[in-house]
Structure I
Amino acid sequence: MEKQMPIVAFLYDFDKTLCTTDMQDYAFIPSLGMTPAEFWALANGFGRQHRIDGILAYMYTMIRESERKNLPFTRQDLVEKGRGIVLFPGVQNWFRRINEFGAAQGVQVEHYIISSGLREIIEGSPISGEFKEIYASEFYYDENGRPVWPKLAVNFTAKTQFVYRINKGVLDVSDDKTLNDSMPDDSKRVPFTNMVYMGDGLSDVPCMKMMRAYGGRAIAVYQDSNRMGVEDLLAKGRVDFIFKADYSEGTALDLTVKNIIRKMAISDQLWEENTQQLRSIGGDVLPNQVGLF
C-alpha cells in the first residue's frame, strides 16, 4: 500500500488577511445605502447595548437592516455579493504555487479558512474552491432561502475549536463526540507542528498563541493601516513572522512560507527514519514534534 504523504495545513483568517477589508464592506453594506463606518457602528452599538456577542450582533443587524429597507436577503444573494471581494496581490494563484512546492518537498498541502466573516460571501469569492473546509459564520435558511437563525457564529476565541478539528480530522461541526474523544498524538491527522496560521491582528491572537504553544507557526500580514499593530504582535512574541500582505511569487512572505514547508517536510522525514529504527529494535515511538529533530 502506498504511504500517505505527510500533511501541512495552512489556516487563514479571511478579512484583511486574504482580502483587503471586511468582506461585508465590498457589496453588502453599500447595498444598504450605508458606509462601512455607519454599519459597523450600528452593529457594534446594538451588541453593546444588549450584551450580545459581536458576531451575532452583526449577523442580526444584516437581517434587520435588509428587512427594514425591503432588500433581498437570501443565501444566493450573499454568495453573489462575494464576487466583488478584492484579494491581495498574488492570492489568486498562491494556493496552486504552494501546493506544487509542497508536493515537490514530499508533503501534501491543505488550506482552511477560520473566519468571523460569512461563509456565504466567501463562497462567492474566486478562491472558495481552494479550501478543504471553510469555517466561518453562517445562517440557517428556510425553504425560500431566507435566513432564520445563525447556523454557526465564529468569534475570536471560538476559532481555536476549528484548529482542534483540523488536528484530529473531525471536520463536521456537528460532530462534538469524536472531537472530544481521546486520540493518541501519533494518530491525529495533522500534527500541530505541521500547521501554519495566517492572520492580521488581535482577533487572531488565540489561534496564533495556540500555534506557538504547540510547535506550529504563526504569521501576521499587514497593510500600512495596521502595520504598527502587527509589529506589536511580533515584539510581544505572539507571532513568528510579519509580512506585507503580498502573496506574489518571490516576496518575503512567499520565500519564508516555502522555508517553513521545507523544514516541516525534513522534520517529518527524520521522524519517519527514527520511527523505522525504533520499530526495528522494539523501542517506543515518540510523537512527531518539532525540536526533536
Structure II
Amino acid sequence: MTGSDRPVVAVVGPTGSGKTALGVELALRLDGEVVNADSMQFYRGMDIGTAKATAEERRGVPHHLLDVLDVTEEASVADFQRAARTCIAEIRSRGRVPVVVGGSGLYVRAALDVLELPGTDPAVRARIEGELAERGPGALRERLRQVDPESAARLRDERRLVRALEVWELTGRPFTSFMPRREYVQPTVQLGLDVDRAELRTRLARRVGAMVEAGLEAEVHGLAQRGLREGRTASRALGYGQFLDVLDGRATVEEAVEATVVATRRFARRQLTWFRADPRVHWLDPSGSGLVERAVQVVDRAAAPA
C-alpha cells in the first residue's frame, strides 16, 4: 500500500503515554512526515519541559510546526489550523503520509475536523480584558449568560471566558456554535494510547524528575530572559510557571517538582476525558508487544475498500 492510499494518521492520548515515539515509528513504517499538534512544542527553546523530540529521536523523519513561535507570542488555533492543513497538503503532494502527533485536543481537531474558527479583534479583546481586571470574572460570566448561557455554564478558564465574549461581539453567534463537528476534512484514522492509570501516574512523576535532572530550571531561567513571563500562552506550560516561581523565590525546587507532577497528572486526566469522548479514536495498549504492527494494521484496515 502506498502513502497516497493511506489516510491521515493521528496519534493522540495523554501526556507521557509515548505519542512522540509511536509517531516517529509510524512515519518510518508508512513513509510519512510528522505534524506537531502539541501547542507548547510550537515554542522555540521550550525543549526539556515539553519533552520535545531531539534530532536523534526524530531519526531523520521530517517534523513540522516545531519551534515556530517565540515565547512572547500567543498560540492561535486559527493560525495553527491554516499551517497544519498546509503541511498536510504538502506532505500529500509528495506522496507521503501525514502523521499528526499531539495531545492538545482542540488543536488536533482543528487540523483534522470540519471546524469554523471565528476571527479576532485585539481592540475588542483588550477592552474585555480590561473589564475582567476591573470587575472580575463574575461580571463577565453574568454578561455571557445573557447571550450565550451554554458557554457561560461550561467555561471555567478566564481566557476562554474573554474569548467567548469577543466572539459574541464580533459575530453575534454563541461561542458554542463554533465547536467542531466529528467530521473529518479528509480520510483520517486516530490512534489513542491507553496507558494504565497507575502506570501513567508513575510515568509522569518519573518524567518530571528526569526533566529537572536534564536542566529544566536552567531552561526556564534562559527563557525568562527572553520574555517567558510576558508570554500569555507559553508561561502557562506545565513546569514553566512552577519553575518561574523558583526563580522568583516563591517556591523551592522540591515544591515546584511536586506542583508540576500534580498539575501534569490533572492535565493528563483532562486529555483522557477529551479523547475518550471521541468514538472515532482506536485505542491501543502501548504496554503490549507489537505496538507499531498493531497500529499499522489499524491504519491499513481504515484504508482498505469497504
Structure III
Amino acid sequence: MKWRRYRILYLMLAPVLLYYFLFSYVPIHGLLIAFKDYNVFDGVWGSSWVGLDVFRDIMSDDYFWQTAGNTVMISMYKIVFGFPLPIILALMLNEMLHLRTKRVIQTIIYLPHFISWVIIGGLVIAFLSPSTGVINHLIALFGGEPIYFMLEQSYFRSIVVLSDIWKNVGWGTIIYIAAIASVNPELYEAAVMDGAGKGRQAWHITLPGIRSIVVMMFILAISGILNAGFDQIFVLYNPLVMDVGDIIDTYVYRTGLQNAKYSYATAIGLFKSVIGFALILLADRLAKQFGERGII
C-alpha cells in the first residue's frame, strides 16, 4: 500500500497536520460567537443568539470601513512595489558567475526574513529617529532639518511598504531561484547558438519557465490583500498615524481584546476571511483564463 511505502514522509508531515488541526480547525466552532451576544460567563453555547445583528453594526461602522480602506491600500502598495522585486533579484542572482559573491548576497537578503518584526520595527524606528537616526543625520549633513518620519502620516505607508520589502524580498527570491533551477538548461544552450543575449534569454526562456510559480504567488498575494501585516503595523504605528495606518487586524485586536467586544471582533474576522476566500476564487479563475493551472 502507498501509505506503507511513504510512511516516513507521512510521519514527517504529521506534526504540520497536527498543528493546523489544533490551531485552524478546532477553533472553528468559535465562529458562532459572531452570531451571538457573547458572554464570557455563559460561554459559546450558553450565550443568546442575535443572528446577523452584529454584521449589521459592522456595515454601519464608518471606522471599520476606514480601516478596511487602509488595509487594502497598504496591501496594494506592497503588491505593486514588492511583488516584482524578488523576481528581478532572482534573475540577477541567477546570472552571477562568482559563486562566493552570490552566496554572500543571498545570505544578506535572506537574513531579515528570519528576524521578528519586533526587532525589525525597532531598527526602523532607530534608523528614522529625528535625533539619533542615520537618515536624519544624512539630512542634517546636507543642511536639512530633522524629519519626524514615524509621526508623519504622509510617510507612514511608505515606511511600511519599504520595511516589508526589506524583510521579505529575500524569501520570495528563494522561491524564484528554485523555480529557475528547474528550467531546462538545453533551452539556454539553444538560445546562445541562435545569438540571444542574457536579456532575451531571461525574457523568452526564464520568465516563461517560471510563469506558473509567478501566477501562483500572485494568487496568494491577492488572496491576502486584507492581511496587511498585523505584527508590522502593531510595532510601527502610533496614535498620530492611526488615520492612515490602522488596519482591520489592529482594529480587531483593540475591539476584541482591549474592549472585550468579542462578538464584534469575531464577526469582523469572519467577514475578512470570507472576502479573502472570494478573492482566492477570483484570482484562480483569472489565472485559468490565461491558461495557467491555478491552485484550486
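Each value in this text was obtained by applying a stated rule to the coordinates, not by laboratory testing. These numbers were taken from a predicted model, which means no experiment stands behind them. Cβ atoms are built from the backbone, for glycine too; each structure is taken alone.
Between I, II, III, which one scores greatest on distance in nm of label points 7 Å out along Cα→Cβ at positions 52 and 132?
With respect to distance in nm of label points 7 Å out along Cα→Cβ at positions 52 and 132, the highest-scoring structure among I, II, III is III.
If helix-only ellipticity at 222 nm (-39500 (n - 2.57) for each DSSP H run of 4 or more, over all residues; to 500) computes to -13000, which of I, II, III did it come from?
This value belongs to structure I.
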